[in-house]
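Asker: Each in structure tokens, the structures are laid out below.
All of the numbers you see were taken from the coordinates with simple rules; none came from a lab. These numbers were taken from a predicted model, which means no experiment stands behind them. Cβ atoms are built from the backbone, for glycine too; each structure is taken alone.
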Structure 1
Amino acid sequence: MWCLVSQPNAVVIEVRLDHKAKGLECLEKVCECLGINKECDYFGLQYKTVKGQDVWLNLRNLIEHQVAGVHPYRFALRVKFWVPPHLLLQESTRHQFYLHAKLELCEGRLRPADSQAICKTIALLAQAEFG
């Protein structure tokens, strides 16, 4: 089975799996490729239904029983469980959290509460981007 998994920055990872693979196998391969396998539990894979809704792939079930359509199956790697940054062990995990937060801000799904929060968010993004 052929799966294409996009990161929040639109970089795509190609994954080859057995046709009887479960969602967890795909997620683990992606996390291994990105070097975030120690903190894989914070992430999940999303896909679009026929109606265009974003839903989480159930990691315990077979992929083919959940996703409609033909190969390659397309998934998006997303943060499923947000934790405070100081609890993250791997720099690569922090980077994926940053990419997802930036995507959510750019697409308008994450809205800072007030002008002070907006300024702080912009400052943090600038620091992450430019050092």
Structure 2
Amino acid sequence: MTPQQIELWLEIQHRQMLALEKIADTLERLAPTNVPAPNYQYPLESFTRFNWESIGATVVTNDQYGAAVVSWRGKQFIRRSPSNKFGEAIWFSRCIGKDDSGENRYERLVTFKPISKVEVDPIPEKVTRLY
């Protein structure tokens, strides 16, 4: 093989490798998985400027409030916000089926809520003695 032929062959191999990587990435996104949504927790203030790529999600639909529908691992999660006693929060969830009583079951991808509302459990004394 001439040097030009070797260079051409290497270029073809490189392009094939890039194409295979793209195919693998697409298959990983499309393949059904049983991985539950993680329900990440972030401050409510970060919602409007949130970097969706940081959790592997992409924005599908926006509205005047920001992201309305996001996609994560090939599944779509819809923005929700309570107008009841549960307080201020925004979360993205999707229905995953029905429970035994026929009620919808949901999983959450991410929840944005005020930091001051986060409840932290105290560390038991028997644990604090160990450090």
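Asker: If relative contact order in percent (Cα under 8 Å, 6 or more apart) is computed to be 26, which of 1, 2 is the source?
Answerer: Working through the options, I get structure 1.
Asker: Next question. Of the structures labelled 1, 2, one was used to calculate mean count of other Cβ atoms within 10 Å over residues 38-45, giving 14.0. Name it.
Answerer: 2
Asker: Where is volume of the Cα convex hull per residue in Å³, for residues 6-69 alone largest, in which of 1, 2?
Answerer: 2
Asker: 1, 2: which one has helix-only ellipticity at 222 nm (-39500 (n - 2.57) for each DSSP H run of 4 or more, over all residues; to 500), as calculated, at -8000?
Answerer: Working through the options, I get structure 2.
Asker: By the measure volume of the Cα convex hull per residue in Å³, tell me the structure among 1, 2 with the highest figure.
Answerer: 2
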